[in-house]
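Each value in this text was obtained by applying a stated rule to the coordinates, not by laboratory testing. As the structure is a prediction and not an experimental result, all values here were calculated from the model. Cβ atoms are built from the backbone, for glycine too; each structure is taken alone.
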Structure 1
Amino acid sequence: MAGRHVIVTGAAAGSIGFETACILAGRGAHVTVTTRSAPQALADRLNAALGSDGVPVEAMPLDLAQRASVDAFVADYSGRHGDRLDVLINNAGIHLDLLSQHKTPQRSADGIEIHWRTNYLGTMQLTLGLLPALRASARQSGDARIVNVVSQLHRKGGNAGLFAPPAQHDSWVSYGLSKLALVHATFELQRRFGNEGLQAYCLHPGAVYTHIADKGLQGNPVIERLRKSLAPIERYFLLTPTEGAQTSIHCASATQLRGGRYFRNCAPAAARKDADDIDVAARLWAQTERWIAGAN
């Protein structure tokens with residue numbers, strides 16, 4: 001990884017992204033991480049964890065639920081680094097309403113179901129915005145990569161729900177749909193650009209103890225207190241963020257690793273069969289491009 005330029009989205013302290021960034025920077029990569037707030041504080045914390053090993057990490061602001069924020073990040077990164085981008089690790093994501101208390105969807109400021117807006121649309125806006133730099137690096141080195149952190153919960157989604165919301169709202173299904181869409185996008189990226197040397201991977205990181213559930217349980221003080229009291233037990237049974245980062249690191253760095261596949265435990269695994277439908281993937285890609293262009 002020495003000398004390669006890497007973006008890792010969603011690298012808050014205690015997260016998979018934080019550990020991914022530390023490990024890759026420790027191997028000599030030039031790593032840029034993203035956060036919704038206080039980027040300098042995050043960079044300071046990452047570099048303190050990194051110590052004197054590796055290359056200092058930089059942090060930049062990014063909110064995947066805000067179209068203007070994604071555009072600003074792409075422009076800012078390009079201004080700093082030009083076409084130098086070898087690996088994009090789309091790690092950032094949300095999973096809200098873990099207790100399924102909301103009977104109607106939570107929506108972003110622009111009116112879109114929040115999991116779909118953040119985990120899929122925002123991620124794809126970022127990916128396509130950075131695609132020229134990734135393709136340029138692929139042409140130069142023969143090896144550029146897109147790594148999408150999805151989830152085994154993509155199995156809760158189905159192809160029909162990608163184009164019309166389910167009749168009855170369920171936050172777990174909404175989350176699953178957003179991750180299934182990213183699996184489709186991964187395979188479509190590989191079909192379109194794999195022959196240029198741009199490889200695309202998606203992965204399940206495992207069951208990891210992070211703070212993502214904190215946001216999912218917000219507004220439930222009793223449950224929050226109970227979870228806090230049981231945290232030592234939860235940590236015992238779940239992977240650490242460092243362990244959860246390993247499949248992302250494998251996909252980002254393993255030599256001559258063929259893309260267009262779903263990974264788990266650093267090895268290819270079977271995704272939901274719905275993800276094999278190339279017609280659905282092409283339709284979803286076209287719909288996504290229209291949305292990014294501002295069309296309905």
Structure 2
Amino acid sequence: MSEDNDTKFNTAVLLLTGIPGQEAVYVWISIPICFMYILSLVGNSVILFIIKTDTCLHEPMYIFLSMLAVMDLGLSLTTMPTILGIFLFNAREISLHACFAQVYFIHSLSFIESSVLLSMAFDRFIAICDPLRYASILTLPRITKMGLVLMLRGASVAFPLPFLLKQYRYCQSKVLSHSYCLHQDVMKLACSDITVSRIYGFFIILGTVGFDSLLILVSYALILKTVLRITSHAECLRALSTCVSHVCAVLLFYIPVIGLSVIHRFGNSSSHLLQILLGYIYLLVPPLMNPIVYSVKSKHLRARIIRIFVK
């Protein structure tokens with residue numbers, strides 16, 4: 001690449017997209033988005049504070065929940081200021097380097113969150129299928145090692161993404177499909193051969209989100225097989241009720257993530273509005289709903305939250 005092209009690359013910007021055709025009501029749209037953003041920050045921060053300060057909650061399930069809260073906070077802090085900047089100040093421009101950094105953090109945090117959800121499924125599997133060995137299998141040192149491995153996997157597989165994008169020349173349209181930067185969205189703007197990025201992006205999605213979701217399905221198939229052997233109907237329902245929060249978290253995360261990946265790669269004729277809607281669901285709903293879902297199902301957690309806000 002010539003020196004002129006390098007200069008053009010370093011100074012170039014991309015344009016983010018809010019909701020096309022709704023520019024006149026951006027300020028009004030920003031109100032519920034800002035409200036959801038604040039609630040997600042407060043909710044996940046409260047979850048982390050309670051789990052850290054209450055020794056009764058220093059159990060595998062709550063440790064994994066704290067990891068999930070950290071990932072949700074990271075995703076919110078990485079993307080929501082950019083989104084609110086568009087709706088409040090019409091700040092659509094983002095530099096290429098800032099966009100590449102956002103690509104890395106969004107995808108690495110998403111991959112780690114997928115791994116955390118898989119770990120939580122493993123926790124439920126052991127608790128229901130092998131309860132007598134639960135404490136000996138999921139020890140604190142083992143959970144710590146699992147957490148480090150999950151973070152390393154998510155951070156490492158997403159690491160090449162910004163460097164692959166940096167190699168391309170961006171001479172086509174500079175308008176992105178979303179209010180933030182996604183790898184599959186940015187690479188479409190390149191006028192270079194993006195075959196390597198397409199293949200790598202497809203395989204890391206398949207090897208992280210696809211693989212994790214498959215293992216979660218297998219774990220719940222085994223859980224159902226074990227639960228159906230329980231003769232007592234009440235005990236059967238009690239065992240299944242411990243999985244409700246996790247199932248909700250899995251659906252909230254995987255449906256928009258898989259939907260976005262499929263649409264960007266294979267849905268060229270799909271509605272642009274559908275892409276935007278899935279994009280906002282992906283970023284807004286899981287960080288907002290996960291603390292609510294787990295607080296509703298956990299009596300101890302719910303009691304501690306009520307006690308904090310009453311004080």
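Ranked by Rg/Rh (Cα atoms, Kirkwood Rh), for residues 69-108 alone, structures 1, 2 are topped by 1, which has the highest value. Which one of 1, 2 has percent of Cα pairs over 15 Å apart, for residues 117-156 alone, as calculated from the coordinates, equal to 44? Attributed to the structure labelled 2.
With relative contact order in percent (Cα under 8 Å, 6 or more apart) computed per structure, which member of 1, 2 shows the largest figure? If we compare relative contact order in percent (Cα under 8 Å, 6 or more apart) over 1, 2, the biggest value is for 2. Using distance in nm of label points 7 Å out along Cα→Cβ at positions 93 and 133 as the calculated read-out, with 6.1 as its value, let me know the right label among 1, 2. That value comes from structure 2. A value of 0.94 was derived for Rg/Rh (Cα atoms, Kirkwood Rh); which structure in 1, 2 was it taken from? Answer by label: 1.
Of the structures labelled 1, 2, one was used to calculate helix-only ellipticity at 222 nm (-39500 (n - 2.57) for each DSSP H run of 4 or more, over all residues; to 500), giving -25000. Name it. So the calculation was done on 2.
Could you figure out which one of 1, 2 the value 19.6 for mean count of other Cβ atoms within 10 Å over residues 253-260 was computed from? Kindly include the intermediate steps, with their values, before the conclusion.
Numbers: 1: 13.1; 2: 19.6.
Traced to structure 2.
For which of the structures 1, 2 does the calculation of distance in nm of label points 7 Å out along Cα→Cβ at positions 13 and 197 return 2.0? Considering all the candidates, the number was obtained from 2.
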